[in-house]
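Quick heads-up: structures coming right below.
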Structure I
Amino acid sequence: MAIELLNSYECLFFDLDNTIFDFNIASEISFNKAITHFNIVPDPNHYKIYQVYNGQIWRAFENKEIDSQRLRWKRFQLFFDHIKVDYVDPHEMNAYYLSQLVLNATPQPGAKALLDFLKGKIKLVVITNGLKEVQRPRIKEHKFDHYFDAMVVSDEIGIAKPDPAYFAYAMKEANLSDRSKILVIGDSLNSDIRGGIQSGMDTCWYNPKGLVNETDFVPTFEIKMLDELLKI
């Protein structure tokens, strides 16, 4: 079945956060380190509060309502306003948090084994809406950079998933011309699956928690474990 998959596609577009790397684990570790660094009295609800505002800000970014520069600090400003902390600069909090994300990356189960198998058999490209201070340094720090033939970071090009222009840019960057030969793999129904579908590409929703798809965007495939990609 793996051979059938490889014969069907010329390239795999991999999302990075919560697809190749477990962003949730790294984010909570990095957030808590930042709380300690800036001498904020810890509270078990702090990270949950931050997640709410962070999610809102990222959705606004994907919908082109704010830019990446404002995204960086605004999420922390909203968090500080909520917990009534006014002695920490949200820009400084963001910078420290991002530096910790680079150091505390955790690969998803099976990610390295999958990439080891695929490397050299099919073109591999990273497509990510992450920030430039984190994405390239992180895959280099954890020695994942050699797997990929190209990497497209929204923060570097000024276009973000799900915009079809982002996927067109990624195709050009990877020297690809046939959309039907590309499979988009990611955990986000909005940025990855919606973006891939609207760009005329097949998609694979990585859904390890078995969430219900309540959107209008139906992926070509759905998997719970990364190694299932080879059994499609």
Structure II
Amino acid sequence: MDSAFIRALKLLISLDHEIYQIVSVSVRLALTSTLFASILSIPAGILLGFSRSRFLRGIKIILNSLMAIPTVVVGLFVYSLLSRTGMFGSMGLLFTRTAVIIGQTLLIFPIITSMVLSVIQSVDPVLKETLTSYGIKGSRKNLIILREVKTQILLAIAAGFGRVIGEVGVSMMLGGNIRWYTRTITTSIALETSKGNFEQGLALGIVLLIISLGINLILNVSVKHEA
């Protein structure tokens, strides 16, 4: 009798339609969420990174706290807004892909913002002093600094993607784990494992591991190329 691992591999090799549909939904939701979060968080991180506000320390503490917030808490917060009795309940977004994207975007916004902020603040002071000594100031100086840290900003985006592709709380609470629609890799693993269908859960786990390894490989190549 084949082991669960062998049966999982057979499912992947046979291009099982449901498994690859689940993977497709997960990747599309994660990419969309990461895109929206990046559009919001990168400018925010840049503005904070170059800011000299006296409130910056407090903002950093808040961002760092939000980075560690459990996914189910984010899911619960968005659920309360999108439920029938919530502020946006009339829009009918609950248990849709849009709801999952909203939740995932909120989940990784503080992560990318905080990482971009830290990257800019960690720029070598010698570089800043050198630019100033050459009379390069203001926005021109900031653009040069941003070019120097562009790889680290890409790493922040990749970290955000890695966070949402592997989360389960937001997807389960806001998407409802609806088959062929909002079921993602992680919610499907939880469901299939609870049903005793280990081969499908293991197959999806292998795909998730491959995605994670792929992200890390791309990041390492990018860093080495930049160096």
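Comparing FRET efficiency 1/(1 + (r/R0)^6) of positions 39 and 159 (r between Cβ atoms, R0 = 30 Å, to 0.05) across structures I, II, the highest figure is found for II. Each of the structures I, II was assessed by relative contact order in percent (Cα under 8 Å, 6 or more apart); the largest value belongs to II. Computing helix-only ellipticity at 222 nm (-39500 (n - 2.57) for each DSSP H run of 4 or more, over all residues; to 500) across structures I, II gives -13000 for structure I.
Computed over structures I, II, mean count of other Cβ atoms within 10 Å over residues 31-38 reaches its largest value in II. I, II: which one has Rg/Rh (Cα atoms, Kirkwood Rh), as calculated, at 1.06? For Rg/Rh (Cα atoms, Kirkwood Rh), the value 1.06 is produced by structure II. Figure out for me which of the structures I, II the number 5.0 belongs to, where distance in nm of label points 7 Å out along Cα→Cβ at positions 143 and 191 was derived from the coordinates. It was calculated from structure II.
Ranked by mean count of other Cβ atoms within 10 Å over residues 111-118, structures I, II are topped by II, which has the highest value.
Readers should treat all values here as calculations from the given coordinates under stated rules, not as data from a laboratory. Everything numeric in this text was worked out from a predicted model, so none of it was measured. Cβ atoms are built from the backbone, for glycine too; each structure is taken alone.
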